[in-house]
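Dropping the structures in below, format is structure tokens.
None of the figures in this text is laboratory data; all of them are computed from the coordinates on show. Every value quoted in this text rests on a predicted model; they were computed, and no experiment measured them. Cβ atoms are built from the backbone, for glycine too; each structure is taken alone.
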Structure P
Amino acid sequence: MKRYFFPALKLTLLLVLLTAGIYPLLVAGIAKIAPGKGDGVKVERNGLVVGYANVGQQFTDDKYFQTRPSAVGYNAAGSGGSNKGPSNEDYLKLVEERIDTFLAHNPGVKRSEIPAELVTASGSGLDPHLSPAGALVQVPRIAKIRYIPEQQLRELIEAHTNGPLAGMFGPATVHVLTLNMALDKIH
């Protein structure tokens, strides 16, 4: 028994030291040199924090670009998806309600033109980004409400579109909060 017990105890203590001590300190140290210093990247306007770069926010006013729905009410403390699949009747009803709401606020848009991201929540429930198509489909509504030419809004979206990481990883995205802040600067 001693032959196995002491090596196992030593290995356990070593792994506890590595996984509960050294590794967390290493990650915290790396975070302190990252943007936001491990506290998240704050988005500020006029010296006030209006949001965080990696946490989505809800915009309900039609004069703004709407973001993805959230399964957690945009609460960063409770990140998570709905865990309901496309065969779940409650989920399908919720998506249908979101489609109806979107169409009511965007009367010129056809049902087939609505990007799925505008009626389905992200896996975290906190996604702050849309695809360029998700932003572009909202242009007519915003142009009409704000009396801004549609072409100017398209150019604004293009200016706020980030390409795939290193030009090849992931889709192009638009950060909704910074896009809406730029939209407010037009007027």
Structure Q
Amino acid sequence: MNRNEPEPANQQRETVERELKFPCDNLEAMRERLLAFEAERLSAGGAEENLVYDCEGRLFEKREILRLRRDRAGWSLTFKGSPTFEDGVKIRSERETKVENGDEVHAILLGLGYEVVKRYEKKREEWRLGGVMVALDRTPIGDFVEFEGSGATKVAQRCEFDVEQAEMRTYLDLYEDYRREHPEAPPDMVFS
């Protein structure tokens, strides 16, 4: 492509995810706090299902994630690079695109040698406060609040979270730790 030509409209760009996650024992109080701050509610608590793929452990080894998600907005395919941490904030490259037919993308990934290694579900309610996305997540192992964006630290502190107490683990890591303590738990983090 000639450098002077505009990029095609459908071309995806790599973004950088900046995220803080905290356990939350009272999502209703958090919702009230967001309302008091005049945050914009983007979506009600909708269910989502996530399929995580790997090929011979290569992605897992580098702490990368390849995920196919189905939620109220449809299907999306996401690749997340290896995380780094800066003052408690998890930072990683992220590429995501909407997918018209998730079943076909699943078949393509399987055909390329990937396999589903984990599944997890959650119910997510999304808000925006300034330029920061705030997600209220209900999971089979508890409730969490995520702050995502360049101002994540400031908004988390405004919502009375101690940034030094941010959860560094992914939902997959959290569930593996949960399973060690609860061996009777199913292999995937799903609602019964």
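Given a value of 1.7 for distance in nm of label points 7 Å out along Cα→Cβ at positions 134 and 174, calculated from one of P, Q, which structure does it belong to?
On the way: P: 1.1; Q: 1.7.
The correct label is Q.
Which of P, Q yields 0.10 for FRET efficiency 1/(1 + (r/R0)^6) of positions 46 and 94 (r between Cβ atoms, R0 = 25 Å, to 0.05), as computed?
Values: P: 0.10; Q: 0.75.
Of the structures listed, the value fits P.
Who wins on mean projected area of the Cα convex hull in nm², for residues 102-149 alone among P, Q, i.e. which is largest? If you can, show how the numbers build up before the last one.
Numbers: P: 3.8; Q: 4.9.
Of structures P, Q, the maximum of mean projected area of the Cα convex hull in nm², for residues 102-149 alone occurs in Q.
Using FRET efficiency 1/(1 + (r/R0)^6) of positions 54 and 158 (r between Cβ atoms, R0 = 35 Å, to 0.05), single out the structure from P, Q with the greatest value.
Across P, Q, FRET efficiency 1/(1 + (r/R0)^6) of positions 54 and 158 (r between Cβ atoms, R0 = 35 Å, to 0.05) peaks for P.
P, Q: which one has P(r) over Cα pairs in 10 Å bins from 0, in percent, as calculated, at 8, 27, 30, 16, 9, 6, 3, 1, 0?
Numbers: P: 8, 27, 30, 16, 9, 6, 3, 1, 0; Q: 8, 32, 37, 18, 4, 0.
Clearly, the read-out refers to P.
Taking -12500 as the value of helix-only ellipticity at 222 nm (-39500 (n - 2.57) for each DSSP H run of 4 or more, over all residues; to 500) derived from one of the structures shown (P, Q), identify that structure.
Numbers: P: -12500; Q: -6000.
Answer for the origin of the read-out: P.
For relative contact order in percent (Cα under 8 Å, 6 or more apart), which structure out of P, Q has the highest calculated value?
On the way: P: 20; Q: 28.
The structure with the largest value is Q.
Looking at distance in nm of label points 7 Å out along Cα→Cβ at positions 30 and 86, point out which structure of P, Q has the largest value.
Details: P: 3.5; Q: 2.4.
When distance in nm of label points 7 Å out along Cα→Cβ at positions 30 and 86 is calculated for P, Q, structure P comes out on top.
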